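Just so it is clear, none of the values below were taken in a lab; they were calculated from the coordinates. Note that this is a predicted model, so its numbers are computed, not measured. Cβ atoms are built from the backbone, for glycine too; each structure is taken alone.
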Structure 1
Amino acid sequence: MIPPFSSPFLIHSVWSEWLLISFLVLVGIIYWTISKKIGFQALYLTIFSLSLGYIITMYLPYLYTNDQLLPLTHPHIQAVMTLFSIFIPLVRRQVEIIMCLIPPLFISVIYLLLQGTPVFSIVGGILIGGFISYMYYRSFDWIEAMPERYVFGFAIIVPIFIGILIYPQNDFLILPGLLLGSGIGIALEQYKLRISITTSSGMSKLIALMIGSSGLILSHLFFLFNPVIFTLYYSLLGFLAGLWITFLIPLLLFSTKLYGQQSKRGDTA
């Protein structure tokens, strides 16, 4: 593993925390108000990409030059690219494709100008992040054809494996926790709730957006001021956040009758 002193992108900061919260709020809004399927795909792939970016930075050799070390990727840029490239196959107009590319390019310029991130690492993050989304869509039919019990087992095994690799960096254990919580949450939602988004009113969706986003932001503020930190604290925090997005908010919406239930034939939103 790369020693901590030579890992410039393995620094836990306020910026990285709020960037993660922004990811969660965005995919949460999609999940609660537009499409559970697309929202979960965006959530899982983005967090997976972010985790993979940290693993690459921790374990793979850097490119050594005369004056600096060049990591193969930047985890944040890689995750942003994965998140927004997920939407490219879903849009049709050229202007919409350009809009999907603007956020990763904007983040890349910010990191280049304000943080001095090497161009090599930025390009690596863009290529790897885009490749993750590409490979997902290439294997989409195969994933859809898998029995649900295999998909559920996969959603549990992958976070555990990632957690083992990330473990020396305790702060980043929130990522496998998110994957595990969201995987279990989506399974519970599908088996127990199956809320319908397409039949819900605009006001109900606005309430869902406000409650869900507020919960994520308030929980993060609680995290900032909570002095009690134990070994699996970050994993538990991530697990609860993933469960909040994919199951607890749908449970609240269904219990309060803000959202109805899907028909058995499948309203897949």
Structure 2
Amino acid sequence: MFIDVPPGAAPGDRLSLVTNSNQNLTVLLPPGATPGKKLSVTLPAAAAGEISIVRMMLNGVELPRPTPDPAALLKAHRQQTDGHWLRVGPAEKCETRFSFPLSAFRPTSSQTVVEPFGFWQLPVVRGHVPITENWALDGAATRLGGSPFALGGVEFELALEGRAVPWTPKDGAEGACRDLEICLVVRRMPQAAGASEAKPALAIWLHLVAGDRWSGWQRVSLAPGEVFEYDLADRRYITNLAPLDYSLGVHLQVTLASPQ
């Protein structure tokens, strides 16, 4: 069977597995076994039924229980959210999607460093992305890609944006490395210059799937020029997108909040 190499693991580490039939297996991670990569292991046959892993330890430290397959979780989620989509008529909904290759933004190195989070000091994985070295560090976003769409006579854009985030490597100069933080935004396009009157805000429902993360239906109201930004949580740094093979697939569904 195939398992995902757990976060924090490195080649040469000892990975111990316990099956649902209480059988044990320990493997040394081979070269190239980095977090998120698939690893083939041969497990002892279960006495009855399907074999599964119930415990996993890395160098003797127990890891959180493996989560269900993301594809299965997404399927269950879609069964809950498709009801709204199917109830809305064709003239009151639209969808847009794109796949953005992230290979040009592949980190050349990564480290686990300790950074402040409120009152705590927490270990986080940071990567160095050379393409961001000349980007501004004022928090301004750089547009990486996107897809326009229109609904209810209003023009929007789903955009992928990135920001350079400086970090300090071990035994290195402060802020010497640059990580890449990405975000997805839904932007209502500004009114044309010289428009006779301001257009009102439009209320819409949004449902987003981005890589192996997804949202529920969210109601937002956007006036011309306003932006709604998604929080990608643990997928907002490029270093954590390695399991996606550096191709980020995005699918957005939009419906009018009030029929027109």
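With helix-only ellipticity at 222 nm (-39500 (n - 2.57) for each DSSP H run of 4 or more, over all residues; to 500) coming out at -22000, pick the structure among 1, 2 it was computed from. Write down the numbers at each step before the final one.
Numbers: 1: -22000; 2: -2500.
Answer for the origin of the read-out: 1.
If you rank structures 1, 2 by mean count of other Cβ atoms within 10 Å over residues 175-182, which sits at the top with the largest value?
Sorting by mean count of other Cβ atoms within 10 Å over residues 175-182 in descending order puts 1 first.
For distance in nm of label points 7 Å out along Cα→Cβ at positions 151 and 231, which of the structures 1, 2 scores highest?
Values: 1: 3.4; 2: 2.2.
If we compare distance in nm of label points 7 Å out along Cα→Cβ at positions 151 and 231 over 1, 2, the biggest value is for 1.
Of the structures 1, 2, report the one carrying the highest value of FRET efficiency 1/(1 + (r/R0)^6) of positions 23 and 111 (r between Cβ atoms, R0 = 25 Å, to 0.05).
Values: 1: 0.95; 2: 0.10.
Largest value of FRET efficiency 1/(1 + (r/R0)^6) of positions 23 and 111 (r between Cβ atoms, R0 = 25 Å, to 0.05): 1.
With volume of the Cα convex hull per residue in Å³ as the yardstick, tell me which of 1, 2 scores highest. Can you show the working numbers first?
Numbers: 1: 145; 2: 174.
If we compare volume of the Cα convex hull per residue in Å³ over 1, 2, the biggest value is for 2.
Taking -1.05 as the value of log10 I(q)/I(0) by the Debye sum over Cα atoms at q = 0.15 Å⁻¹, for residues 63-166 alone derived from one of the structures shown (1, 2), identify that structure.
On the way: 1: -0.79; 2: -1.05.
Only structure 2 yields this read-out.
If relative contact order in percent (Cα under 8 Å, 6 or more apart) is calculated from each of 1, 2, which structure is the one that comes out at 23? Before the final figure, lay out each step's value.
Values: 1: 23; 2: 17.
Among 1, 2, the structure yielding 23 for relative contact order in percent (Cα under 8 Å, 6 or more apart) is 1.
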